[in-house]
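Down below are the structures I want you to see.
Taken together, the values in this text are just the output of simple stated rules run on the coordinates, not laboratory data. These figures come from a predicted structure and were not determined experimentally. Cβ atoms are built from the backbone, for glycine too; each structure is taken alone.
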Structure 1
C-alpha cells in the first residue's frame, strides 16, 4: 500500500515526555469502577508498568528508582480518546475515558524524565524517594 509522510495537523499525537509510567494500583482502581470493562495497560501505552499498592499520581515531584534507572516524575498524564479505541483483542469502550475524566480529572499515569540512565528489567525493585 502506498503511503505518504505529511506534517501533522492541528491536533498533536506525540507524548509530552520521554517516559510514561502506570501503576498496577491505578489499573486496579479503574477496574474496580468499571467491572464490565477490559481495563488493560495496553490502552494507556506506558513505557513502564510498576507493581504498586500506591497510585502513581502521588509520585509527582519525586524520584523513582527502577533497576539502574532514576526517573523524576514530572506531571500527570492527561488522557484522550485513544484509551477507548479498539485494539487487538480489546474492544472499543468509551466508559474508560468517561470514568477517568469524571473521577480523576482526565489524569491516569504520570510522565517522567530520566535523571540517571541505566538498565531496567522485569521484576526489578522499585523505590521512591
Structure 2
C-alpha cells in the first residue's frame, strides 16, 4: 500500500535552497522530478522509499508528512475504520493527485495517490 514517504521542507532563500540541494546530493540522495509553477517550486531528493522535498512558495499540501499510496480510497477507508480525524477528504491537487489529510494531535499526515498511473517517484508537495 505505501509507495513512498515525503518530508516537505520550506526554504525561503534561493541561495539556501541551492546549497541544500548540493548537500543532499553529496549525502547520496538522488534528484527526483522537480516542479515549478506560479505557486512555487520544489526539488525532491530521494532515497529508498522516501524523500526530502525542498520547496519555495505555496506548500504542496498542508501537512508535515506526505505518504504516497497505491490506493488512496482504501487508505481513507482504513483511517475511517479506526476513527481518525480527517481535516480534508479526497481533494484534488494542482499537481494531479488525490489526497486526504489525517490529524494526529498537532501533526498532519497527507495520504496521496497520483492520478497518472505511470508516476513512481515522490512529488510533494
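Listing for the model above:
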| item | result |
| --- | --- |
| Top of 1, 2 by percent of Cα pairs over 27 Å apart, largest first | 1 |
| Comparison of 1, 2 - label where FRET efficiency 1/(1 + (r/R0)^6) of positions 43 and 67 (r between Cβ atoms, R0 = 25 Å, to 0.05) is highest | 2 |
| Per mean count of other Cβ atoms within 10 Å over residues 59-66, the highest-valued of structures 1, 2 | 2 |
| Ranking 1, 2 by distance in nm of label points 7 Å out along Cα→Cβ at positions 3 and 115, the structure that comes out highest | 1 |
